[in-house]
Structure I
Amino acid sequence: MSLSWTEHCVWLGRDRLLLAETRRWAPQRLRASAEQRLGGGIGPAAGLASLLGQPNRALFKPRVHLQLGSPWVRYGVLPWQDGLSRAQEWEQYARAMLRSQFGLPTEGWRLRVMPAGYGQPRLACAMDEALHAELLGTVARSGRRVGRIEPSLSRVLLHYRAHWPQTDLALLLAEDGLLTLAFFAEARWAGVLVLNRSADLAGLLQQAASLLGLAVPQQVYLLGPAELRHSVLPQGQLHYLGDSQPRLAEREPLC
């Protein structure tokens, strides 16, 4: 049985789910962890149910924070549009842009457009609406309640972006076999791409920059497994920020 002051952080990657438990008064400390592999008939909702275990019977329901990685979330950068002012207008614009970018219908996608200053591009995040409903239903049936549910990339940005220099840079987010590459030009969104991960980070960085029509920046920030921290870039400086996965995090957990 989960106590009311226990909170669960769940990270959903391509191949697995990771669970970490924290206390409300010390969210930076991980008390326990577990892993559930996906595949073989086990999807995200079933895996989440397995991780959460027996239904909670406490009077107060503990919160479950969900952090979704690639490929469960798709990203796109929206150029600034003078005629858009309301959130609904930006969402409609994002839906059309993502439909063109991925060549898929977006009517069943749940969208979020991250706020930005006047005249600046914005990041659009999309996930399958059916998956969102399944995850929320799984948490509810476990006798718990959903706290945050958000993409890994946007969560990382909330933690780190304010501390980055106002210059051209790239953020590399390494998750299960995938690498999300986000590019910024003078602290503004320039592009984002997800590629299959390999040990050649420099090659992937160059490939993504070429596909997006951008130059490789001098400053590169990396979140991922510790073995990637010693990767060598032919140009620029690599800053290792820690692991993006809650079970392995060396810094304050991202969830």
Structure II
Amino acid sequence: MNLPYNPSVSRYYQVSRLIQMRIEAGIISNSDRLPSEEMLCREFGVSRTTIRQALGLLKNHGLLNGRRGAGTFVSAKTAPGHVVRTLGDPLHHGLGTKVRVVSIETIPAPARVANFLRLPFESPALRVIRVHRVAGAPLSAVVTYLPPDIAAVVRRADLRRTTLQEILWQKRGLAIARSVRTIRVQRADETIAPLLGVSLMDPVLHIQSESYLASGEPIRLADNYFREDQYQYTTEIQYKEPESARPAFRREERG
């Protein structure tokens, strides 16, 4: 089959997403055996190496399992295709993620960071990089920037068991009052791609979070990069009645 693959995205990744969508839609059921590698090669018009990479990715996510001499099967209890969070909740709260602290270091603040934290350009800022994993697979990479005076209270051991928000409160008495989040799709760069286990330029969900104290002082800028196949962001909107005068007609009671 000659499929319209996106040349800017890894071929094996696109094949894995097509198979995953079939599993999530119920086209391929739990415990079903997948066609042979040769048949999949013909169906998707790709090499055996590409098929093996695609299947390996799905096995790492818990969607497939291989049985020696029998083939590849859909896991009896497939992992959810997306982890769902609700707007306003902490992005990782309640997900049972395991955190790996990649680095904690003081760096010259990039222009965007300096502007937000109200620091002179290229003055020091604290940068913390962490990876959150669910069921052994990367869910997100988080790059957080903080004022340099916070460095003394941010320790690697604490970050493995609690959040930066709690550390700011417990160690410095700083309570985050509000956050502004901006959601966009970006391409994984040379820093984020290896942390998430995706290929360079693969699409990722980027949620930028700007956090402020009650005084309005900016305290934290976080770039959350989520695998687009593992995370879904949901919001509920509640509407108020218009402030203008009520309509003259009488509302009929529903029987």
Structure III
Amino acid sequence: MKCSVTVLCSGSSGNSVHIRLGDTSVLIDVGISCKMTEKRMNEFGIDPESVNAVFLTHEHTDHTRGAKRYCSKFGTPLYATKGTLSLTPLGSIEKTAIKSSDVVRIDGITMKSFPIKHFAAEPVAFSLTAEKVKVGMASDLGCVTKEVVDHLKSSNLLLVEANYDDRMLMSGTYPEFLKKTIRSDHGHLSNDDAAALCSSTATARTKRIVLLHLSRENNTPAMAEETVNGRLQHDGVEARLDVTEHGSSKGPIRL
């Protein structure tokens, strides 16, 4: 079973991840313009018309900016929760409402949505399975619940948010209310949070871990890598770690 993950963009400027399992592929979020999405897909040799479905995690613009145009141009069906659909202007494209805890089969991929806590209407994360391969992805969540751990557990490839370094955030220039929001249970995961989540969900099956959604102002790839790698090594996790940079693409990441 071929497994390939390409991060087209990650961070507050836009988020989009292309995941291919076998002959089926999906986009999770289209948070950059359709034009930029196409450009980056073409750079990685991905045919934009080959995507079987688009899934949205929540309604924030950095996750939905190009979704309407992309799905309209390529006739790609879109799936999102009712809360997300109600706050995302998508026009007349083909769209299907899913539950926050749901199972959707897209050709050879089984998509499972599960609820997360974030300052959004009805945010979700996803796990994807095809045959014996599992990819788990959770970003834009303020805390780690048992449900999150259960759904991500034993992923062969794991994508997890590592948004901020706590000391960097607290000593930075953000106003206090924003710092409090980011650190809240409905905000984002810190490097330490990401390290704990990766350690608690990784097993011998887990071969690759990718850190997503790093803040430009309150984190660096080096700090995120040091924190998460340190925890993984301490806990005996042997998965290879990749770290995305804010606004950049990365991939293809293969098993």
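All of the numbers you see were taken from the coordinates with simple rules; none came from a lab. These numbers were taken from a predicted model, which means no experiment stands behind them. Cβ atoms are built from the backbone, for glycine too; each structure is taken alone.
Brief remarks follow.
- Origin of the derived value 0.30 (FRET efficiency 1/(1 + (r/R0)^6) of positions 14 and 230 (r between Cβ atoms, R0 = 25 Å, to 0.05); candidates I, II, III): III
- Comparison of I, II, III by distance in nm of label points 7 Å out along Cα→Cβ at positions 174 and 198 - largest value held by: II
- Volume of the Cα convex hull per residue in Å³ derived as 229 - corresponding label from I, II, III: II
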